[in-house]
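The structures considered in this document are given below.
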Structure I
Amino acid sequence: MSQTNNTAPTDNIEANPDDVEDFALLQPAPVAKEMGAERRGRMVESDGIYVTDADGRRLIDGPAGMWCLNLGHRHPTLANVLRDQALSLTYTSPWYTSNSPAEKLARMLADRAPGDLNHVFLTTGGSSAVETGLRLMQFYNNLRGQPEKKLIVSRDGAYHGSTYLSASLNGRPRDHDWMDGASEMVRKLTCPNPFHRPKDMTVDEFEDFLIKEFETLIEKEGADKIGAFIAEPIQASGGVLMPTPNYIKRMHALCRENDILYISDEVVTAFGRLGHTFASQDVFGIEPDMIAFAKGVTAGYFPLGGLMVSDRLLTEIRKSNHPDAGFVHGLTYSSHPIGCAVAIRTIELMEDGLLEHVREISPYFQDSLKSLEDLPLVGEVRGQGLMAGIEAVADRVSNNPLNLDMRVGQRIDKHCQEEGLLLRPLINMCVMSPPLIIQRDHIDEMTRILRVAITRTTDELVREGFELA
């Protein structure tokens, strides 16, 4: 049974479509019987790390919106930047003009990106950033005279976006149950999640298996057919799935050896979530060919994303035998001056002590949540920096979630909201990525509420006859 990723409970809607009342707002990821009639919990106000719902409940914003409200809600400085830029230069077309905020932001990003990633293509969000990277890979290989080198390698458990091509990379089963995609262009590898590795494998053996699997795929398809490998350093929407210790470096090395572009999807992990502007090098020790980013770059105050691109790729493109070939790709709101102005100020604010704060408080955040592993319903608490996932299991021997009610995450979220905490429920998991301004007393309160909510959910499941071990 699949479910939507709602962060707040929906009002009950009868199965009979004739009995539902139409609702004008269509929201992301509805189920068929609720389309055009679904009402989700309404938020009416926010401040700092809190949101307030229509019933007046003040809730800690556990997901920071959707991994993005890194500086918290109602930040007066960012609100002023929005206003001031709108009253200066509101918009200019990126197709034939430029603007100062975009040029300044590009320079700032190039100065902070790893290796030779000295150029940025600005987009409207993470999906369009990933899409840009994939289209650039295709354009690059066309210019090189390798039009067959277009396969894209992704992983089970991955999430890379909602456009047709970026969504085709997603590795969560519910993303493809009823939705079409460009499956012929994509190959999927095993999810690098050691929690669900075979019981007879050590973590090191599991990592070796993952690397061998990629090597085998390269041999089978041919390196001359594979254009790119794309990976989130931590698979965020899959449930904060943590890779094995050297997995990222080893996969990057395989890409280098086989002329496969490595695209690091840092839509979640960049801009402070792990305590750094970009995490690819500072946390995981690699210099990818491209980095896709979004969300935290404007702290959620304006839709903006982008793709960092290496000097090497652009040098090859400029020196190709097709100097007039057009990279015919762009968006109406690429390089939007308001978004760029907000991003500039966001980076400045993050570098004024906030990145250090994240690095200092992250161990306390992780240790506090890890204490919940003494609860029988909790199979694992995992994470890094200020992102964490709690996975509920039916039994700790097999780590099997399938005997549980597959809406257990929503059950926990419901009880958390009763106590003052908003989560992001994902089937049998709960995800947290609070605003980076969070303090220790907030973390203590989050942990207390989670303990209460998970205990209540456990009691419910037992009363309803679910077998837990």
Structure II
Amino acid sequence: MKTHFIAIGGSAMHNLAIALKDKGYLVTGSDDAIFEPSKSRLEKKGILPEEMGWFPEKITSDIDAVILGMHAHQDNPELAKAKELGLKIYSYPEFLYEQSKDKTRVVIAGSHGKTTITSMILHVLNFHQKEVDFMVGAQLEGFDCMVKLSEDNDFMVLEGDEYLSSPIDLRSKFLLYQPNIALLSGIAWDHINVFKTFDDYVVQFRKFVASITAGGVLVYNEEDAEVVKVVESAENYFRKIPYKTPEYEIVNRKVHLKTEMGDVPLSVFGAHNLLNLEGARHICHTLGIMDEDFYEAIMSFKGASKRLEKVEREDNGTLYKDFAHAPSKVKAAVKAFCEQFKNEKKYGFLELHTYSSLNPVFLEQYDHAMDGLDEAIVFYSEDALKIKRMEPISPELIKEKFKNENLKVFTNAEELHAYWNTLDKTDGVYLMMSSGNFGGLDLTK
């Protein structure tokens, strides 16, 4: 089968391209910019485009499937040529469904926690050598590629994202998967550039629950009031399995899970991670993994990439980085950090650079998000606001919306870096929250 990727360099797209190459497909692709690690990984597989840009001549009538990434625009010249030739054009999730429509599909959804839960499930299955197909959005220890597609496996585990499928398919990605088994971890307004109101956002999750196949299973977080409302209002038939935060204690910075089989020491921390773990346990149970086997495997789970991930520093200082940028994720990460390091001086840095996080209306969702930290720092770039054609935001407005008068606010990367360099990183513990890089800050030095 011959496939062509429009915008092959994306974190999800390049993994799918590699998975198809490994499956024996003929894979080509284009992009206007490809960064690491996508560039090296595509090059290693021999599918890195020879030059950057869009080339309609690459689109030929013998292509079986064109896979369109969100990075491309509606007026993309390769897309126009594919339409002209009448080729089959798939969004990323649409193509994944085509690859898994004859399998049992397990879809992990929610505003927060879905990457970690999916990673936990895959870690446990891998530990017990249970083969499944999968797609997850973060790099996981022990896995070369974060998409796997096969002819033989009976199950496919998918991280279900609520964002748009492609520039020409404005449905939420997770609405295309039609899960047989699903998990819903939480609902907290995000992607304000697409879902203008909270109600618009919640509707996507109602549709997701409605898409569960007849007689399927939904594992859901009973501690989230919005999730409970969505589940209780569902009209389709499926089995409902609620979960909640399990009992645990922290001894010498080590989290111990309280179970019927005794204490289980973990390598992750934070109440939200233990809640994620409980959801993963229920999903694994539906896949035939008994609790004893689950606990045996989960002890060695060190976390998904950039989810409270410990950074090895040259000075041996204690620093964690987290992908947190949405308000609910920031609050969960800060709460976990403060609980884990009760007696140390705690520094928390947050970078705001997504469209939602820089919107004055949405900023209200961050109220008290940085409470509990000894030093709380927020960074955003005034240049980023100009690039996104957004109105200027004052540091005073940030402090007001965060409801934190002691907040330090930086709008210039050089000033942030100068402040960073004044800090003794061996004095206290550091939490760095961003889906960016704090203007090029090296967290290892």
Structure III
Amino acid sequence: MIESLLIANRGEIARRIIRTAKRLGIRTIAVYSEADAGMPFVLEADEAVNVGPANPAQSYRNTEAILAAAKSTGAQAIHPGYGFLSENADFARTVAANGLIWVGPSAEAITAMGDKINARNLMAAAGVPVAPGTEDPAATVESAIEAATSIGYPVMVKAAAGGGGMGMQVANDEAALRTEYEKVRTFAERMFGDGSVLIERYFPRVRHVEVQILGLADGRVIALSERECSVQRRNQKLVEEAPSPAVSPELRARFLAAAVKAGEAVGYRNAGTVECLLDPATGEFFFLEMNTRLQVEHPITELIHGLDLVEEQLRIASGEAPTFDPAALTSTGHAIELRVNAEDPKRFLPGPGKVATWVEPTGDGVRVDSGYAAGTTVTPNYDSLMAKLIVYGTDRADAIAKARTAVAGFEIVGPKNNLPFFAELLENDEFLSGDYDTGIVSRMR
């Protein structure tokens, strides 16, 4: 097993990784920016190294500073968490070239899945369902219009190199496509350094369902279970639950088989997620993308399976077998995760600030993965995620009841937060029915 681990991240995911590593007796090294000097993850690590100013480009994305920190502290391995450098193939390659263990998939797998068009084509060749769309980048607006005419409106205009719900716009007709194409192309060039654009069929009513996979050290790829991620704002997730209330045993078997094919197509190792769009009217699903890292919402999979996915990641990276028998994997109960963000609960605009009060809920089946505490400050430099409120119940109704109580018991004073939105959602008839889709938040607003 790895003996010393540098966590190239911050906030709640850094604390989450530190917690498992300490349980396994692994020495932990945190890296932090000047803005994060007093944060809980810095204090909880065995060692901590300042890697630069608040600007993430000069700290958490500063590969030279992070590698220097790893060398100076004698770190044996690097866990990237999610975001920042987690899906940076060049960084993964450089980590390995420096004799360090990369806790994640190979640089080749990251590269293969990092471009949406390339990923679509690979998945189609492997027999994974993909939505009608372009096999090559739409190099001009005229080629985009030609593709959309063939596919049929409405279409989704996507940045091929995008991720996390960024660089996506819907076009209902040719006039809108002309506008959105230029908007996405310009955004993609600025944000990702790659202006390639993908045109894909847009499904007005669709559910977002994903499958957790693990590429084991012995070469096998296994699928654990699916997660429902349809409660979104601006194409970014707010609430996830497992299992999905929309997935039957027959559909689950198809989802998991497709996810295994996806992982095998790129020789996947470590934790990853195969994201799909599900048409609730037909039961058809289509590959959306593969996230080559640990997901924000991994705790709900942990709870229904009784696993620690960070431990499984570390075991795979160490060349060890998993803690469970893949042939006898079972799941029980229902889990829900609520992303507690520093944003107003109506328009979801950022609301950073100093935390005056921070009281986390407790109780049976309640888990809080938090990055902040009273006296810390949510700055505008990073993602607005402050904590993940996770609940586990015997069934969906029980989990929802526990979520209501936990939301009411979570007290945050200082930065704005979206807890009032969750209180509203957990009383919403559409959500309670389980028959909802990615438009639920807009219908609530």
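Please state which of the structures I, II, III yields 21.6 when mean projected area of the Cα convex hull in nm² is computed from it. Here the read-out was taken from II. Where is distance in nm of label points 7 Å out along Cα→Cβ at positions 147 and 283 largest, in which of I, II, III? Going through I, II, III one by one, distance in nm of label points 7 Å out along Cα→Cβ at positions 147 and 283 peaks for structure I. Which structure, out of I, II, III, was distance in nm of label points 7 Å out along Cα→Cβ at positions 83 and 315 derived from, given a value of 2.9? Clearly, the read-out refers to III.
Bear in mind these aren't lab numbers, they're just calculated from the coordinates by the rules spelled out. Owing to the predicted nature of the structure, the values given are computational and were not obtained by experimental measurement. Cβ atoms are built from the backbone, for glycine too; each structure is taken alone.
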